[in-house]
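Each in structure tokens, the structures are laid out below.
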Structure I
Amino acid sequence: MAAFGNGFTAPFLFVYASRVRDLGEGTAGAVMAVFAAAALAVLPFTGRVIDRRGPMPVAYLGSLLGAVGALGFAAAENALGVLASSALMGAGVAVLQPALATMIVACSGAATRSRAFATQFFLNNLGLGLGGLFGGLMVDEHRPGTFTLLFVIEAAMFVVLAVVLATVRLPLTGPAHDSRTPSRQAGPAAQAGSDWRALFQDRSMVLLCVLGFVLFFACYGQFESGLSAYAIEVTRISPATLGMALAANTAVIVLAQYVVLRLVERRRRSRVVALVGVIWAVAWVAAGASGLVHGAQAVATALLIGTYALFGLGETMLSPTVAPLVADLAPARLMGQYNSAFALVKQLALAVGPAVGGLLAATGAYGLYIVLLVGCSLGVSVLALWLGRRLTPVQDRPYRSVVVAGRSETADDLAHGQGAPVKEHALAASGN
């Protein structure tokens, strides 16, 4: 629901502010910057609220902020209005991410967590793709009313999301329940400080955050800036062909997610992520080659579309590995804090990535750009293997641990994430 609403309007915010409301490209750029800045502002505090109050109130708040922000866009006629609406929507979308992730952890166990996060990733991309498709068919920049309808529909989607959330019953034995107990033993300020201190002292989590930053910088942070500029200016494809490349990325994710899941869920997570780094390095080499093929535009176009498809393949491998690993590293009382910290790292990468990509594109340093991203992708492989040396067998290869434990644990215990694997994980995560 949230992804469909976001995909419905996010691709058109720049056009809406600059052309439909005639506020200029400077204001339109500020709208996108405020959207990201609002996310960065709220995420450091989101985890503490989730751990003290549970993820459900935060998810409701995110839905409310998103709905109000969308309605604000529909009614805004000046720069102040669109900037305020962008801040509200950015904050709402941002806090929804760790809240929903924490809910998935509470509703899944060691045997089902990878598949649960893969399903979420699949549905997110499906929602974004369908939202962008239907939104693109509806809007007309010469008819402002079509944009107003677009934002009203998005607001309605956030309301529907809240209604769906109201039907969810989180298990009382999940992390969201357990995490509320410690907050009654210390004041809010002391609890916040100890939460962040505990996270920074967890070297595995810190290393995973560094790995996550490089991952998001090298892929998602380039889609709407450096890679798009490279495709049009160097490979010289048309905007329509670029749209086909983006469609290829989504198609690979939607079609291959569950096939890839079966192949990777029994492997070591660290090695799967390391393989993603190699695949993305090949993708960036293909992108670089597409700009060197002169006089064979069909080959250049195929190479660039292949780049986006390879990115999609890597994304399907990450969805059942990285997010569940964050959950398995987190102590139960800090589940929200860990999820919010990783969401913050993602937002930082999504802010820095376009800035770096745009700067290199503006200066025409495309050769340096490709070399930088190939190096970042290979860095992902190195960091993943390094992280693998710090993980316990349960954290790095949970499927095998669940199968082994299943010989002595009941099916009900495994379904709720109880029993030997989770007990071992809890001890490892707490440093004992």
Structure II
Amino acid sequence: MAAPPPEPAGAGLEELEGLALDTVIAKAGASHAVALACASKRLRDAAGDDALWRRFCADDLGLRGDAPLDPDGRPLPSFKDAYKVWMESFGMYPLPLVRRVKNFWASLKSWLSENFPEALKTLNKGVSEAQIQSAEDDLGFKLPMPTKLLYRFCNGQLPCSEDHGENVRMAPLGIIGGYVFYDHCVNVHLSPLEQIVEETKEFYREYNGQGVSNIKKLLLVATSWYRPKTFLLNCSDGELYVGTINLQDGEMLPCVPKSLIRPTNSDMPQDGLLLWLEEHLRRLQNGMIKTRMRKTSRYISLFPEAAPSCTSAMTNGVKVVRASAVFAPEHPESWQSGAKCMYAYSIRLSVPEACMLGGVYYSSCQLYSRHWIIRWRDQVVSDVNGEGVIGKYPLLTPGQEEFVYESCTPLPDSPGSVEGSFTFVPGKLSRPEGKSFEVTVAPFPLEMPEYIF
């Protein structure tokens, strides 16, 4: 006996009405809604409800707003049109990954808009799929899927300009940020695709035959506009590395935990670059790192400003705040004389209200000397006493801006720590108003971080 002919699509739904029908179509998803629209006029009308497509836009693509927009932010007639346009642009990627990358860029731009609008203006419009393909053809290898999507939504930051004055203005505006100590200044920008291609090819030409050039499919994704600091994405396995001072010999350090990288996962692939940028965003959002002023320019400072990486202490009204360190593998003194780790550290001093000693308030106090104890694996490797800090003797008064200074220290390896004290004199060094006193510097760690920026 022959089997009965199959029922046409949507035959059982013809009996449903109102909310029940809307709920079924919504749960069926966008592709099934398109199929149902072909079954009958009634189902076509139900499946064409723009409120339904607004929900599909939100659930599948993370498009949450009152107006339907295309990927470039231009208005469209309906959410159904928006869904179609977005799928034409990004349907070749897993939708959960599209939503994740889109949300990352939206969140970063929101933070920059509120906290660092100067840097927001340096972000480029995303590239097309054709531009990605052209870059891959030029390089001779494929980019990881998450990296492709990152650049589809935003093509990094503005490239270097031939105008020297413009470069000086742009240099501190890296969205990754950096640090300064002595004459060593780092500020990392996320490179645009065209710069990545040119610098990657130049990188292989420069290091032809040397250790690092033997590693194929490396991509230079971020660089510092000051002292050299280079981040390289291995497009074979999705790992992100930072070059050390001996980069030409192939010395690189992983920037993200390897266990998190899934470059070929079909549902939610994630490479080192995506994980690195997401962690950076988390640190910006939770206040672990913030913007600081250097001379007349603002920049993202990578010195941590929250526990446990940052410590603070108060002694007699003098506050040592945000004592913290940053790993600096690119420093010239790194990896020399047995010192495999170089750390930059930042110390900030202030008198929030008043300097008080023995129940007596003083209108000011001045730093006279410092005492540092640096440990490596519980061994004291440096115990230093000296006058001033970086040749200065800061005078602190209540309510004034913090005195900030940065320095550095090498270690044979990780982990380590720094602690110590400052000697202050009430009043001024030229006219002391009381006995000198010690201000404690709470120990802060020197550790090889899981994420290197």
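Every number here is computed from the coordinates shown, using simple stated rules; none is lab data. None of these values were measured; they are calculated from a predicted model. Cβ atoms are built from the backbone, for glycine too; each structure is taken alone.
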Label whose coordinates, when distance in nm of label points 7 Å out along Cα→Cβ at positions 137 and 353 is calculated, return 2.8 (choices I, II)
I
Using distance in nm of label points 7 Å out along Cα→Cβ at positions 217 and 361 as the calculated read-out, with 1.9 as its value, let me know the right label among I, II.
I
Given that helix-only ellipticity at 222 nm (-39500 (n - 2.57) for each DSSP H run of 4 or more, over all residues; to 500), derived from a single structure, equals -8500, which label among I, II identifies that structure?
II
Assign the value 24, calculated as relative contact order in percent (Cα under 8 Å, 6 or more apart), to the correct structure from I, II.
I
Taking -0.17, -1.03 as the value of log10 I(q)/I(0) by the Debye sum over Cα atoms at q = 0.05, 0.12 Å⁻¹ derived from one of the structures shown (I, II), identify that structure.
I
